[in-house]
Structure P
Amino acid sequence: MKIRFWGVRGSIACPGRETATFGGNTSCIELRFGINDRLVIIDSGTGIRPLGDYLVKNDLPNGAIDTEIFHTHTHWDHIIGFPFFSPIYIPGTKLKIYGPITFEEDTLEKIMGDLLRYRYFPVMHSELAADIKYFQLGECEMDLGDGIILKTKYLNHPLLCLGYRFEFDGKVFCTAFDTEPFQNLFSINQTSSRYDRIADEIGDEAAAEENEKLLNFFRGADILIHDCQYTEKEYYSSKTGWGHSFFEHAIDSAKAAEVKKVILFHHDPSRTDDELLELEKQYCHPANTHFSPEIIIAREGMELAL
């Protein structure tokens with residue numbers, strides 16, 4: 001299994017000199033499986049544009065592009081690059097697009113198709129040359145063929161968002177973006193007249209149970225890519241409920257789940273290269289604990305192999 005990062009930012013693309021080292025494109029990851037280099041793509045943020053150009057140059061000469069895109073969810077930063085994915089304009093391209101069921105009236109096909117309407121874009125979805133099929137997902141386990149097993153898990157985000165766990169040839173690759181710790185929604189000050197001890201205890205138990213389910217989803221992964229848009233101080237000062245994690249939580253989760261390598265991902269668009277380099281010095285070192293995963297801050301263009 002090979003992994004390449006084409007976009008590592010969160011919220012909005014942020015190109016420029018201050019982000020050139022870690023990259024300014026939003027979420028897009030390329031996976032390759034086995035000796036045949038079976039291609040799977042996670043998210044179509046702005047990073048999918050250079051990925052598409054790469055595929056046209058390097059894969060297309062060997063035959064029509066046939067791949068799958070697994071969207072974690074449909075917030076703009078995770079889908080906005082789709083109209084610029086050049087293979088969708090090439091006859092013969094076959095594309096399966098997956099994404100979470102949102103329990104709203106709009107289907108995944110409509111949400112993605114709305115990106116290609118004349119009020120937003122000069123090409124209509126119906127005019128695309130590729131053969132595109134859409135599949136909505138919930139929590140499930142899927143056999144993708146070629147020995148690839150996919151498991152999905154709901155994360156904690158304002159819009160339904162899926163984590164993906166790919167198992168192949170004895171190796172496990174797992175994603176957790178966008179997400180934040182589950183917390184007790186019923187917790188209020190005990191001095192308040194509205195304080196309910198039983199509700200508070202039930203809320204604590206529910207949050208702990210959901211956090212444990214996520215740890216079990218990550219359990220034993222060789223690589224876990226985890227949202228870390230904030231530091232702990234930033235998160236608790238004003239970012240709770242926004243659906244994004246912080247460095248300390250991502251690292252602690254990886255340790256608790258005995259993950260071998262955690263990749264810190266979905267960088268805040270205002271975070272400069274210099275700031276990320278300082279955070280790299282602070283967090284990317286072995287901790288003095290019984291189990292310590294390797295800790296890496298994601299960079300655009302970074303490649304890993306399992």
Structure Q
Amino acid sequence: MTRFRRIRLAFDEPPPPETLRMARRWRGLAADHVRMNSGQAFEFRWTGRQHYVALHDVTRRDAETSIEGLPTVKQRDIRDTLTFVPGGRRVSGWAVPSRRSNAFTAVYLDPAELARALPDLAVAEPPDPRLYFRDEAIRSTILKIERLLRTPPGGDDLYAEQLALVLWIELHRARGPHPADDRSPVTLSKAHETLIREFVAANLASPISLADLAALTGLDQFRLVRAFRRATGTTPYQYVLSRRIERARELIGGTTLPLGEIARAVGFGDATQLTRAFRNRLGIAPSHLRRRPGAGRDPEDG
């Protein structure tokens with residue numbers, strides 16, 4: 001399994017108790033969210049073979065930041081700015097944060113997984129390092145990854161993989177056209193579509209990755225996402241999620257199994273995640289289906 005090197009923070013004193021750090025990893029990427037509510041000074045540094053992308057919500061009373069090979073920057077207000085450091089480069093510095101709730105989200109992308117998912121971009125040089133720049137598309141994608149950090153693990157691996165591909169393409173797109181933009185439309189054959197549907201139905205209880213689905217078709221992961229959306233009108237993640245919810249509805253309406261057991265049987269971590277998915281998708285809690293006649297059916301089903 002890939003070992004991700006995360007950004008290191010060194011405080012002048014032991015980290016204040018109000019410092020919060022959330023961290024998760026998925027196939028091909030990892031992410032941290034750090035929130036600091038004190039004005040305690042600290043140093044930071046990162047270097048690794050992965051690519052580093054960060055979204056900042058930070059103001060500083062004083063600071064210095066440098067990326068290897070670039071001039072030192074002393075910008076104090078870096079709210080809504082981004083940093084990109086390609087694998088092999090070092091970023092380091094120090095900061096005396098303002099006395100407010102400062103935070104940043106860091107995402108680490110595995111080049112090996114990106115190369116398998118996006119072979120056309122694998123031959124291109126990674127984007128140049130950039131410090132404290134703005135890009136709304138990249139910012140929006142990192143915020144989606146941040147929301148995943150706040151969600152208990154379970155059932156979101158496929159979505160995280162898709163976000164990693166989107167983020168890498170956006171980083172390339174920010175510097176101009178790239179090979180993925182020039183690809184001709186790819187069609188998903190009916191036979192491959194059937195293979196995917198059968199594979200998903202047989203593996204709902206297990207993690208399902210883009211690599212798993214791509215291997216069924218002979219397409220790389222990026223082409224798979226585009227072809228699948230063109231063929232079905234939805235992404236692989238949304239399709240898998242809908243099948244998991246559909247199967248859960250069948251089990252809720254047709255069995256007396258506990259919700260936690262049903263959740264695990266369809267690929268959710270626990271009953272809480274199943275309930276969240278139901279509320280987001282159907283607007284009701286799964287337990288509601290057992291409290292009324294016609295359990296397991298949506299109101300619009302008649």
Suppose you compute mean count of other Cβ atoms within 10 Å over residues 73-80 for every structure in P, Q: which one lands on 14.2? Q
Using relative contact order in percent (Cα under 8 Å, 6 or more apart) as the calculated read-out, with 18 as its value, let me know the right label among P, Q. P
Work out the source of -6500 here, i.e. which of P, Q gives that when helix-only ellipticity at 222 nm (-39500 (n - 2.57) for each DSSP H run of 4 or more, over all residues; to 500) is computed. P
Match the computed value 3.3 of distance in nm of label points 7 Å out along Cα→Cβ at positions 81 and 105 to one of the structures P, Q, and report its label. P
Work out percent of Cα pairs over 38 Å apart for each of structures P, Q, then name the structure with the largest result. Q
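Each reported figure results from applying straightforward, stated rules to the coordinates on display, with no laboratory input. Quick caveat: nothing in here was measured; it's all calculated off a predicted structure. Cβ atoms are built from the backbone, for glycine too; each structure is taken alone.
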